[in-house]
Structure 1
């Protein structure tokens, strides 16, 4: 297999695709929290003790930041909270506490931080100098005289991934070259023929990069537990979601319909997975702990499909781990050649990617060969091309929650079409990913997580 000219192999880590953290958004909540946390750790390591801190939110982070909780996320990061193990109650209460006592611990010192120190830039300046990425935040530290002593611009590039201008400091790097290198979908499938499937390629690389034996399996167990815990919480809760839209939780109602036998038998498998998707996305909308799969906004599709299949088919721990790796491999290729960010390419990058991941994993679980698994992912992504990101009031509720439930049905259809329609299709996964990227580039700003187009501005007409 020859490597593409001047392109390194994909080394995105599997446990970076699946990140545990608070909702409602990976790019607007988890990413900014990680970015400001890294800013904090950098300054403390250098012995910098500012008198005051400030974070300026630009682009989509400013446009929908209130609805996505971006302001409390950056406060939490600066205060030293981490997405992976944050206490949800402490996370949600932080802004109120800082309003009463505007100071945080800073390496043995106290530093001023008030909720008003999060500034929403309302300009529409989209120049590369001001807005190098649709999700840009600028972190600043000031001395006692009000003079700027340090500034960093961070980009939240989707799925909780972050980086600073000019480097990729927020990306966890692979410690060595992959043992099973792949650059795109085609080379991933070539390696899969050697390593026993798409997931086998990713697992081979991750095991070679393990610092301690068993760390990968333990990490995947944590992800699987987080999936199930989130579904269980979502199925228990009822009532109205926060934010003012009046959206009611529907997961428990759908689960009750299933348990009472009121759901059409031919629809039960998909309906059960959709109930799980509702549960996850309702927890996400309420600011609960979810897993990026590959984003928070699309967090329900992949785990819902996988959990339903695992329960019905009795999947083993190894089968679940392989399914996680198979879905992760699709996200890795999409992230590398397009984007997982709704602010960059619209919801095709979120729900479209999640649908492709779920379709690939399900197809493999049901006995699909490598070509069929690639085909399932391609179908899942292809039929989400052009999907806009238009959250009403900037909340990850409408149309987002229902859109995840529809993604479940599309993933199931894509897997079945790949398994049962014979010859491989004429469109490859790589081609669809390239088209998705071009479509996102051509999409107007209003349809890319700004709440300035689509359903977000036409609610009274709906």
Structure 2
């Protein structure tokens, strides 16, 4: 089944929810929800609203079919920055691939480690996970994914393995977020904690998630029939001067990107401009003519055009929920599953609520702004320590984002790797379940030590 059909099915389901879920809203202080301020809003649940015309009244009502269709271009507009950035990255790697530097460089790398993927993959995943858990790197790795996919292809593995090398490592890093500023600078102050406090316990939990993630990826590599890479036929190709320059520019480009993103907080517009400039520089040092480079760039964009469309359709789901004013109602209802019998039960309830909430609010900072003001007081009432409350948010957000089709970042990863969401879901589902079980166990540890 086409992922577009799946995404439109989710969009229609979100529309249906606006007919069965009461509308309501919290009062807010900026982006932050004010706990206890939720109020329901009167609305008509009549099925006749299916054919309502946008703007014909100002009453709160369910979302019509016309508004559902219009939500798609609205979502595309909302996510335009990410969509164009993904397309430009695809074009850039079209140019890089055309120079031949990646193919030759991979041969050199495999020759260095004697083709042993069981040495190479763990080393790469440790590096990616460290960048994620300490610096919050995620979209920056979009540049790396095509290289990992090409490496996997060279080893006779599927594209999904190349994607997993990056994605599983990044998610393992985000799950613990040792000093990841993206969630911690919002979540911890909202429950009265010093930013980055409690890093020691989170580092220990990070190692647990990372070891399990690496073990899973290596298991799937072995399952695909790769038992010994050391005996594979490696072409000992020589890197030309232009190849070396292309690889040097690419590595320096990634390094500067990490620095610039953290130093100047670049958004999609700045990043896209940077990738365009990097493409031109790579074409120049790779001795690719202007017309030839333009054709390679367009060819690279074409490969991920349809996948990029999914990012906009996923955003349309959030548009529908907002228009129907049911997002706050769902958030308020999720707090009901948080039990008060024991701190551990309450922590697990918080974790489960975050798992479900992340499907609706895949943005890490957005979810923190909505959920933490509510979970913080609930944690205090049920005996859950503030650090553990933050953990429930980190675990729930990180695990759901491994799989949810409404996550723009995940869809961008899938687009650049040219992997369908269904293929990814089939691959990652077992690790997803394992991580849920491990997260609950680690929450038990956190509660027991009073973290």
Structure 3
């Protein structure tokens, strides 16, 4: 073979290699996830690419105060389907009042209201709207419209341009009635949008939650269905969408990836207020027939023996839109706890909603002692964004994100380390090559525990030169947790 021919072949091979590399780089550029300046959580695998000695870790909220006792005559042992709404400086709490078992769908059911200025101390105002037990001295906002009070669940409508008279919306009803739409200007005085139901054709026998999705630009409703027939198989979840809260698309059953099927009693799906493109589903997991407390023990605790043969807890799912939940964790998010009182049927059900308890803390709520005279609502607390972290042990580890596009001048992280722990951040191009000036060697060591720390390299924080370009973030960590990231101006 002549030298000229060999040279030609080598040049051709090099040209092919360059073409392949260029094609690969272009593909990586096109595949970059545009996160703009939005907050991103590590609650799923949407942003992460490779792990080396690190892993996603579920964090459990810490039980805190008793915030409400269901102790009024029209409330009682079988209150349920709690909703919490943060409306400016006011926390609005809604729940079903039901003092007697086996009265679902009857006029014994009411919708009750309480409010708070801190999410901890709630009062039950005497509203004088409906007469119950011969008096209007009560906190009832809906009554005598069976079965629409059975599972009434409201939300604060954040749709741009929403009519102030319909600032609050909600759905209530069962299979018999269908779901009827309600509206309110203040969250206290409600009226039907129309007499006819806006949703029919399903069991609707649980809390049917709805909201305006900023990410999808439409109203969404998540409700319980069954995996095999109207009342057969596993308790599951479906969703429908609407542009006007009146006309809805056909139901789509939610998928859960390649995970074990379980009974999900309430789904409690709502956008996380700090990152509304991510929906949190703090769902009640129901374990039918899994007895922990005997019927006799249940009776001694003041409960009904017929509600003692099952147990339940709370799990965390997430969704980024569409008909799919991500069940990254099958483990319990909120456990029943020590003692027998919360190991009976239909207790530990979470309220609909996660709210702010200040810059560094979140509040969520769970029903305890269901079916007993001591029935109450408990607050749970969690650090801001602290549902899931990327965790590194003392031995250390690292992880790398998928290629991302961002907007902004600074990278901010929500993190926690031990006294011996550390976090270093390296910026790479889409192919994984460290970017000059932003390598691990340039990175300033990060130690501490902060909700919003600005990342720096040799004292410099400006990353604006990389905005709009595909980059990977490499985190090198030791005895540390990373909860969220955000680029900002």
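Just a few scattered comments:
- At a computed -2500 (helix-only ellipticity at 222 nm (-39500 (n - 2.57) for each DSSP H run of 4 or more, over all residues; to 500)), which of 1, 2, 3: 3
- Source structure of the calculated read-out (Kirkwood radius over Cα pairs in Å, 24.7) within 1, 2, 3: 3.
- The maximum of FRET efficiency 1/(1 + (r/R0)^6) of positions 196 and 332 (r between Cβ atoms, R0 = 25 Å, to 0.05) over structures 1, 2, 3, that is, the highest value, falls on 1.
Computed from the coordinates by the stated procedures, all read-outs in this text should not be read as laboratory data. Keep in mind it's a predicted model, so treat the numbers as computed, not measured. Cβ atoms are built from the backbone, for glycine too; each structure is taken alone.
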